[in-house]
Structure P
Amino acid sequence: MRFAVIQFGGSNCDRDVQYVLSEICGVDADLVWYKEGLLRSYDAVVLPGGFSYGDYLRAGAIAARTPIMADVIRHAMNGKLVLGICNGAQILAESGLMPGVFTINNYPKFICKPVHLRVENAASPFTSAYRNGDVIRIPIAHAEGRYAAPAETLASLNADNRIAFRFCDETGTVTVACNPNGAAENITGVLSEQGNVLAMMPHPERASETILGSVDGKPVFDSMIGFIERKG
């Protein structure tokens, strides 16, 4: 089993993700520079957080148009797993692999703090190590993390059970007060139509060791590993 962690100019969470995958979860994980392309077959691809190309134009807009994304899209179209975290989620939306956009926070400032999330769909390849309704605590760190989509897209996401996570309070109640960036319907994790691509704004790699104050993010990676193992 081997993961690819894509590095763009401005990525800054790439080595964090690789560390969690290799040292905490025990799987092979390659750092892949965007100019190299995907030169081998991978079981999963992770687009990490950061500020690719300084977030010029829009966050993720330039990275989404680099040649390696054709490889990532092909990988996803073949049914393999793709996880986009923070800037990675923005790249997925910009590349068309995810509906909607992750745009400027309602209060247009950078937000960096732990938040509570409610697991909305524990049947996906990224969330099977959780249970529906679990409340987890994971950090966010973004200025352009507000999920927005047309009403018909939101209705479709709800109907198809494609919302992975929502911002909530510590009891699991979804309210406006616990929505840090103004995201539509408190949504902060979205699944693709096939369910093999997840875009999420919170950083699971920053909540994967006790020393970091939470291990609530590690099940995202454990779920991916378990899915790949079961699929063979």
Structure Q
Amino acid sequence: MKPLLSPSMLSADFTNLRKDIQMVNESEADFFHLDIMDGVFVPNISYGMPLIKAIKRIAEKPLDVHLMIVQPERYIPEFKAVGADMLTVHWEACTHLHRTIHQIKDEDMLAGVALNPHTPIAFLEDIIQDLDLVLVMSVNPGFGGQRFIERSLKRIEELKDLIIKNNSNALIEVDGGIGLDTAEDVTAAGADILVAGNAVFGAADPMEVIRRLKEIEIMED
């Protein structure tokens, strides 16, 4: 079994975005990862719905949209309308998480929850059966190019145990510092989906990096 791969468009060349989108289309990658930042929940601002809509017109693979924003429940129908196929919200940003997850599902999107590096995995126990994916942040969210937090490997293992214990079908996605030097350890710990930004778009041959990441074997339970 091979990992799923979701290249992070935050690291793409925005002066030639069509070229990078087409590269992902032609590659072995599975999704487009889109980070939405509001400058409030995280100390950075990325891009919004008009750009997602533009990417959707060219993208030939599903859009994996990660909301790093406060009160994400306000915009769920709008993200569906501009083309999101998977929508992930942060545990830390949702007062009524169960309701928000089911709002996402009601819009016919896959629903995920992201956890910051300091947020205990155990906080998901009462919601894990409702989730399609859990995004483990292996850096502090807000900026690309950060160094992988090694403690994340133990968190991925803990999450895998929680998923199995609760008979959940949730996939484990990992975002932050993922590259050829960390991907094997992350998948060995239990990750199903790898988000890679600088490792892909900063490479001399991005498609070759994607190919090598997709070659990693995930051991069956």
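Things to note:
- At a computed -9000 (helix-only ellipticity at 222 nm (-39500 (n - 2.57) for each DSSP H run of 4 or more, over all residues; to 500)), which of P, Q: Q
- Cα extents along the principal axes in Å from the coordinates reads 45, 37, 35; which among P, Q: P
- Value 2.1, calculated as distance in nm of label points 7 Å out along Cα→Cβ at positions 112 and 200, assigned to which of P, Q: P
- Looking across P, Q, the calculation of relative contact order in percent (Cα under 8 Å, 6 or more apart) that yields 19 traces back to P.
Values in this text are rule-based calculations from the coordinates and carry no lab data. No experiment lies behind these values; they were computed from the predicted model shown. Cβ atoms are built from the backbone, for glycine too; each structure is taken alone.
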